[in-house]
1. Ranked by mean count of other Cβ atoms within 10 Å over residues 10-17, which of P, Q sits at the highest value?
2. A value of -8000 was derived for helix-only ellipticity at 222 nm (-39500 (n - 2.57) for each DSSP H run of 4 or more, over all residues; to 500); which structure in P, Q was it taken from?
3. Given that distance in nm of label points 7 Å out along Cα→Cβ at positions 82 and 162, derived from a single structure, equals 2.5, which label among P, Q identifies that structure?
4. When percent of Cα pairs over 31 Å apart is computed for each of P, Q, which one produces 20?
5. Using relative contact order in percent (Cα under 8 Å, 6 or more apart) as the calculated read-out, with 39 as its value, let me know the right label among P, Q.
6. Compare FRET efficiency 1/(1 + (r/R0)^6) of positions 90 and 178 (r between Cβ atoms, R0 = 25 Å, to 0.05) across structures P, Q and report the one with the greatest value.
7. Out of P, Q, which one gives 4.6 for distance in nm of label points 7 Å out along Cα→Cβ at positions 42 and 130 as computed from the coordinates?
8. Please state which of the structures P, Q yields 3.8 when distance in nm of label points 7 Å out along Cα→Cβ at positions 154 and 210 is computed from it.
Structure P
């Protein structure tokens with residue numbers, strides 16, 4: 001999808017930058033922000049989603065390198081081992097279940113859990129510390145990724161339950177997303193979703209992505225632990241609301 005005016009290009013650049021601000025700040029939410037806004041403004045995601053994946057890669061590499069001392073690659077490998085096979089299961093289920101109804105109720109569940117973390121976590125705490133909890137979250141995320149393209153919420157909820165500090169929380173998620181991006185880019189290429197034109201637009205939009213990531217990193221250092229927890233809970237609520245809204249009966 002070529003942009004037909006300077007105004008359109010500036011709008012897309014702002015959408016990309018905003019997504020990277022959120023991504024570098026929280027460790028998740030870039031797709032929810034940027035893909036949702038792009039769909040609202042333009043509708044056609046076939047061009048944008050593969051390009052945006054390329055634009056997320058520098059942010060993921062930079063944050064992962066910055067937080068390399070906090071990375072737990074053994075845990076990341078377990079996540080990938082459990083999630084990647086179930087991606088195929090989710091894709092197969094897509095053709096045999098009423099996915100829109102499932103997505104609607106999933107969105108409502110995410111909203112409820114987001115409000116729990118926002119309002120009740122200090123008074124009523126759940127902790128998922130067993131290895132099988134991580135494997136279950138990863139496998140569930142894979143199925144949801146295949147069904148809806150939304151693999152993040154189970155893993156986000158798992159890591160929020162561990163009550164990691166903001167640096168460890170972001171590092172854990174970004175390391176996982178980086179590995180998944182490295183898998184998805186060749187998959188998209190194999191499906192013919194990249195072209196000279198899309199690679200050119202990724203290059204054009206790279207400065208906006210870089211600027212957003214830099215701002216997000218600065219904000220991550222500036223926000224307090226309490227503010228970070230509230231922000232990530234609000235992001236969860238927003239992602240669940242969008243999922244339910246897009247798939248409402």
Structure Q
């Protein structure tokens with residue numbers, strides 16, 4: 001493996017949601033994203049997609065210096081695939097690993113959309129099962145959406161009661177709205193276009209690159225995915 005600290009070859013994976021994708025970059029230069037052909041194709045298409053991207057830029061698996069992954073919350077199978085790939089590349093190549101929050105990956109869809117930045121407050125919604133949702137809230141700060149507070153695990157009813165005000169509207173996005181949009185309808189709630197709802201590997205790269213430049217790499221022996229489905233969930237709580 002080529003030890004390139006200035007322009008590491010980076011593979012980014014987004015397998016936390018239904019629509020998977022991978023991306024390739026060279027240091028601060030983003031090259032390309034490749035999306036899977038259909039939802040829930042993570043197992044079938046991940047390695048082929050990575051191989052195609054490497055081949056397009058005349059690279060080989062042993063050239064990969066960094067792996068950035070979306071570590072959850074998300075689906076069991078998708079996150080397990082990403083974590084396993086990252087650990088395997090670390091074992092084979094000593095590739096460094098960066099893990100980013102899946103909710104942040106979705107929110108990052110809006111940071112490149114000038115028209116979306118007119119919205120002061122947004123919240124990302126993911127289905128956590130058992131009538132609960134993982135939710136992260138963001139506000140515009142210095143032209144970028146930044147997280148406010150801690151991620152929460154909560155019912156739609158409690159979320160509306162605690163965080164929705166008709167005088168200060170919030171825009172919602174995220175995969176949790178696909179089947180449960182009606183649960184979040186209320187005065188003071190608007191829904192962003194569905195094109196913003198899905199996580200993308202290019203955003204995993206953008207968020208991961210920021211952490212990598214700060215030296216915030218994962219210990220592969222301690223790296224664990226954060227699954228959507230958790231045992232013995234309470235009514236609502238703050239995620240630590």
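Every number here is computed from the coordinates shown, using simple stated rules; none is lab data. In this text, all values refer to a predicted model and were calculated from it rather than measured experimentally. Cβ atoms are built from the backbone, for glycine too; each structure is taken alone.
1. Details: P: 20.0; Q: 29.2.
Comparing P, Q, the top value of mean count of other Cβ atoms within 10 Å over residues 10-17 belongs to Q.
2. Numbers: P: -27000; Q: -8000.
Derived from Q, not from the others.
3. Values: P: 1.1; Q: 2.5.
Structure Q accounts for this read-out.
4. Working: P: 20; Q: 23.
It must be structure P, since only it matches.
5. Working: P: 39; Q: 23.
The read-out was computed on structure P.
6. Values: P: 0.75; Q: 0.15.
The maximum falls on structure P.
7. Details: P: 4.6; Q: 2.0.
The value was obtained from structure P.
8. Numbers: P: 3.8; Q: 2.2.
It must be structure P, since only it matches.
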